[in-house]
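Some structures to go through are shown next.
Only the coordinates and a few stated rules stand behind these numbers; no lab work does. Computed from a prediction, not measured in an experiment: that's the story for all the values here. Cβ atoms are built from the backbone, for glycine too; each structure is taken alone.
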Structure I
Amino acid sequence: MTVYLIRHGQSEFNAAHNDGDPDQMIFDAPLTEKGRRQAEQARVAIIELGIQQVITSPLTRAVQTALTIFQGVAPINVLAGHRELLSHSCDVGRSPSALQMEFPSLSFDHLDEIWWHQGPTNKYGVPVEPRDIFKQRIRNFALELNQMADIQLAVVGHGDAFKELAGVSMENCEICEYLN
């Protein structure tokens with residue numbers, strides 16, 4: 001099996017936030033116009049990879065990226081195991097019913113009503129996922145990937161998740177072969 005990791009395109013949070021700045025309070029941040037263009041460029045780049053199946057995080061920026069790149073190319077499934085480390089407002093998700101209304105071509109009914117981390121909040125009222133819980137979640141996702149059939153697979157997700165999974169720092173819409 002070959003797995004390609006694809007980080008989502010630039011989100012509204014990415015465009016507005018600088019390290020050290022206060023949280024911009026952009027919940028479940030969608031793609032910017034630049035992020036959409038990045039995804040369109042990635043669509044051209046994946047043609048030769050022969051992707052047969054796609055897994056995307058349920059965060060809006062990842063779903064929008066996956067649909068832009070892969071709609072009509074390969075089936076897209078939504079899994080929450082590789083969602084971003086919850087540390088900012090943009091990493092708080094939306095209910096499966098809200099996602100289903102916005103993205104009717106995908107299935108969200110297998111997700112819990114609150115599929116993102118719940119727990120103590122920071123000064124902005126955003127739950128903060130402890131690093132050890134995040135690391136275990138990503139280890140579990142890696143085990144899921146190992147159990148998948150021998151197909152060309154793309155995983156659309158997030159920077160911190162891919163850094164933990166594969167040890168790589170990725171730019172928006174960068175494509176990286178995952179060797180586990």
Structure II
Amino acid sequence: MRKVLILHGWGGSDDPHWQAWLAGEIAKDYGTVSFPLLDNPHFPSKNRWMRQIKSIVDDFQPDTVVCHSLANIAWFHLCHQGEISPIKRLLLVAPPHLTCEIETLKTFFPLEAPKNLFAQEVLLVTSTNDPYMSMEEALELQNALGVEMKVIEDGGHINTASGFGEWPWVKEWVMQ
């Protein structure tokens with residue numbers, strides 16, 4: 001069984017969000033999962049999140065990391081630093097555009113796509129109607145990262161508000 005680190009986005013991903021569901025599903029199968037609450041999730045600081053995530057990765061040593069929303073951006077910043085331990089698999093779900101202008105998140109933006117994601121296998125998952133990243137922006141990010149992309153039709157921000165509580169596909173991807 002893999003060691004899975006699940007990193008939430010802005011505001012957290014508590015139940016009934018798919019990340020909370022996924023953490024429970026991994027644990028029910030006696031998998032090893034870490035689903036930490038990142039510091040001050042409603043008013044996040046890039047530097048605090050980066051320190052916390054780096055410490056968790058160093059201590060937990062996951063095989064697989066699952067990022068949602070702002071966690072993708074924090075991972076990208078860690079990749080730019082180049083001080084993160086490589087992993088086997090990385091799932092990037094619903095990242096916001098790299099020039100997001102939300103005032104509360106200003107410490108995270110803008111940034112460029114990293115050249116190295118410190119993962120052997122990477123999958124980017126986007127939606128045709130994500131309010132934080134258009135399909136054109138998603139295709140640009142996919143090209144810049146050089147990774148495979150799965151597009152969900154009308155999936156919104158791929159969160160609870162867009163109907164993603166139980167999400168069997170993500171469990172299958174993580175458990176394979």
Consider the structures I, II: one of them gives 24 for relative contact order in percent (Cα under 8 Å, 6 or more apart) as calculated from the coordinates. Say which. II
For structures I, II, calculate distance in nm of label points 7 Å out along Cα→Cβ at positions 62 and 110 and state which one comes out highest. II
When mean count of other Cβ atoms within 10 Å over residues 30-37 is computed for each of I, II, which one produces 15.0? II
